[in-house]
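Have a look at these structures, which come just after this line.
Nothing in this text is a laboratory measurement; each read-out follows from the coordinates by a stated rule. Quick caveat, the model's predicted, so the values are computed rather than measured.
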Structure I
Amino acid sequence: MAKDAADPRVCPTCGDPLTFEILDDERFLVAWSCLNCGLVRATEPT
């Protein structure tokens, strides 16, 4: 049974689109934030 993965560009809390900001382009550190509910998430490759 296949299960669709959640869209990483959609807020998991409220469903609104997430916006991103590049914090460090050498380390590929990106902050994702929701303008509606205030959720902030940072991603960095390992």
Structure II
Amino acid sequence: MDKKQENFEQAVEKLKKLISTMDYGSITLIVQDNVVVQIEKNEKIRIK
């Protein structure tokens, strides 16, 4: 498996974990030269 494919698989696994743990918010991927270099999670907490 080449480095780009390995990076992609790792990013997808991280995204799955982040999405499963948040109710509201956003996730931003920072990509440089076709490689995910950073993942940012911005979670909102709703008070009802």
Structure III
Amino acid sequence: MMLPQLTDEMLLDAYRSALRMRLEREFVRMLRSEIRRRKLSVPEERFI
């Protein structure tokens, strides 16, 4: 799934927030997949 309407920073913020709020795993996976597709660094979960 592509999320082109989100800037890279918005995507990373959404990922961090999703982890912090313990949202559904599938949603977190979707965000992580898009982060990797864009070749961004995935923030480590233990630092969030």
Point to revise | Label whose coordinates, when relative contact order in percent (Cα under 8 Å, 6 or more apart) is calculated, return 27 (choices I, II, III) | key: I
Check your understanding: A value of -17000 was computed for helix-only ellipticity at 222 nm (-39500 (n - 2.57) for each DSSP H run of 4 or more, over all residues; to 500); which of I, II, III is the source structure?
Key -> III
Exercise for review: Taking 10.7 as the value of Kirkwood radius over Cα pairs in Å derived from one of the structures shown (I, II, III), identify that structure.
Suggested key: III
